[in-house]
Structure I
Amino acid sequence: MATMTTNRNPETIAVTNGIASDTAFGAVTPPLYLSTNYTFDGFEGKRRFDYSRTDNPTRALLAETLAKLEGGAGAVVVSSGMAAIDLVLSQLGSDDTIIVPHDCYGGTRRLLAERDARGHLKALFVDQGDEAALDAAFAERPALILVESPSNPLMRIVDLAGISRRAKAVGAKMAVDSTFLSPALQQPIAHGADFVIHSTTKYLNGHSDVVGGAVIAKDAADVEALAAWANIVGTTGSPFDAHLTLRGVRTLFPRVERQQASAQVIAEFLAQHPAVAAVHYPGLPSHPGHALARAQQKGFGAMLSFELRGGAEAVRRVVEAVRIFNLAESLGGIESLVAHPPTMTHAAMTPEERRVAGIGEGLIRVSVGLEAATDLVADLDEALRTLG
């Protein structure tokens, strides 16, 4: 059976975990278990699975696969990426402080701000690339630090091992939102993280047809606590969504390899274009986090952003002129997308918050898909020509 061999490469785990494990009929592809409930083996004879909100064979296989890919003790699969972040937050008390990136995803910032306003926790939004700001934040004795690396949407890189050391020194845990890279390119637990968070909607599923999330924990006790809370509040993911996501994981590594190769070509094209003021992509040697990304990642990813000299009006002209790229939120699918963070993914932030985070009106975020790189460059070139 595919699940019984250990010490396999991650690429092999993604493809084989659970394959040919069906003992009923010998199905090669793992069955999809849609049943909401399961019989007991007689009075008080509870089997592993009894009710699908609590545990489900299909969801459990996805969780097992993700845990193996991330090097964790286990994983909890939930209904969305935001549910995954909130699941980690559920482990905090009203007196606990969490350090949050000042330039994090807009939905994450909104969630943390609401939790703070309701007295559920205390959130400190900090530039995690600023050593003095981190010193001051850790002096508050936080219980948790949340990291995005690369950050959304400016692709800033955070020193995972360095942050982990700081966290451990004050008794805090570290959670890393690794959605932009997936386990194909980054394994935060190996760099000291206690939790890895994914919006499985993105690269793990990879086909823009499932919304989901997952938290992988380093320690078994944390896995148990997270799973218990997800069951209590009912945020566990559906079996069908887990089935589709696992199907996506099978092709994760070749998809990401192709996508990041195209992203490098696009970033290099944009970097020399006169209409572009700046390109944010860690694969460029000019990127401030290039060396750190090379050290802690297995690749530079397929997300990038760039700033147009003409501001919001230039953005409008470009996003309306592209033909292969689609103007849409989300990322990590097989199709290439462009987004305008100030009016889309980060619209919930105030103008001042965006200014402090460095999210300008001329910023375009790009999710590179599986189309031919030459076609994608040509599409952007034609669109940029509309700027004169």
Structure II
Amino acid sequence: MAGVDADVVVIGAGQAGLSAAYGLRRGGLEPGGGSGGFVVLDGEHGPGGAWRHRWPTLRVDDTHRISDLPGLPFAPDDLTRPANEVVPEYFADYERTFDLRVVRPVHISAVRDDAPDMRVETDAGTWTTRALINATGTWTRPFVPSYPGAATFRGRMLHAVGYRGPQEMAGRRIVVVGGGSTAVQLLLEIAPFAASTRWVTRREPEWFDGPFDSESSGRGTSLSAARGRAAVARVEERVRRGLPPRSVVSVTGLARTPAVVGGIRSGVLDRRPMFERITPDGVVWADGTAEDADVILWATGWRPAVGHLSPLHLTSPSGGIRLDGTRAVADPRVHLVGYGPSASTIGANRAGRAAAKAVVDLLAAEDRVAA
């Protein structure tokens, strides 16, 4: 269709967005936009997506898993280097290798229907497009639950997104809230520096032994691959029903690594249920037990960054965006990756490639009708 700035706009250049861009190139579209082309818009000042903002003491070999992007293996020379340096270098190499021409920094304000096309409104201008692959992930929307008394707390409260290393916790009494792998990593890192730590979660942690993998790639055992596929399937079922997605990690459980076993034995990973309220000096449980704290560190996850899609009215009455695979049921021109089952590296590659193929097929079908 003449007049569009790009046949496809990809929003976001993290794992899912780059996987989608790779798939579009493989499908015959060219980077740079225009008819027969695609453009990738990214809000960061450089490659790396959310990895650019991981705390600097998180090493590559400490991470849950860093997956290969399609077509270029992730093979760092030094696994002890910070992940927020190594992964952006890898993403930058990937963008150069496949000439993806990511446009950044571009911040999206809204995507609007301009039938038969869409308008992508940004602080760098407006793009018109026939199809959209949204890969904005969750990192820009940290979630902190509301608890009575939070405004009275005299210490420091921060989300994991603002954590910058254990040195800032030295000599302090820390309450870490959250039941995922981020909370576990933070506790193990902070404990040697802090005066005390306390781990608090809504649900009892579920531990599993062995590696975790959602693909039958040979990286993990068949048991771990089956566990991963089952976890992804549970999240996929929610988005098919239009429910707000849960993270994949929330349904996989926590890996009992050697470091974790040590943390359990030492008492660092001795979990307590959620407190009832926050006081000026700490937290209090329903039975009256109190814990003094200097810092409450919320490792309570993130929410999908999809507010710019609201003018398209994709949200179901249940509060989520209903998907069929990666396609938004309410608008077949729109695909979401890095959402629900692909909101981690576990499913991002597969989702990106699937969205690219579906979009290429959609455009071809439209062109056949127009001809």
Inset, instruction - State the single structure among I, II that was used to calculate distance in nm of label points 7 Å out along Cα→Cβ at positions 44 and 76, giving 1.3. - result: II
Legend entry - Which entry (I, II) yields the derived value 17 for relative contact order in percent (Cα under 8 Å, 6 or more apart): I
Inset, instruction - Can you spot which of I, II the value -8000 was calculated from, given it is helix-only ellipticity at 222 nm (-39500 (n - 2.57) for each DSSP H run of 4 or more, over all residues; to 500)? - result: II
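Could you figure out which one of I, II the value 2.9 for distance in nm of label points 7 Å out along Cα→Cβ at positions 68 and 84 was computed from?
II
3.0 is what came out when distance in nm of label points 7 Å out along Cα→Cβ at positions 116 and 140 was calculated for one structure; which of I, II is it? List each step's numbers first, then the result.
Numbers: I: 0.6; II: 3.0.
For distance in nm of label points 7 Å out along Cα→Cβ at positions 116 and 140, the value 3.0 is produced by structure II.
We did not get these values from a lab; they are worked out from the coordinates using the rules stated. Just so it is clear, the structure is predicted and the values come from calculations on it, not from any experiment. Cβ atoms are built from the backbone, for glycine too; each structure is taken alone.
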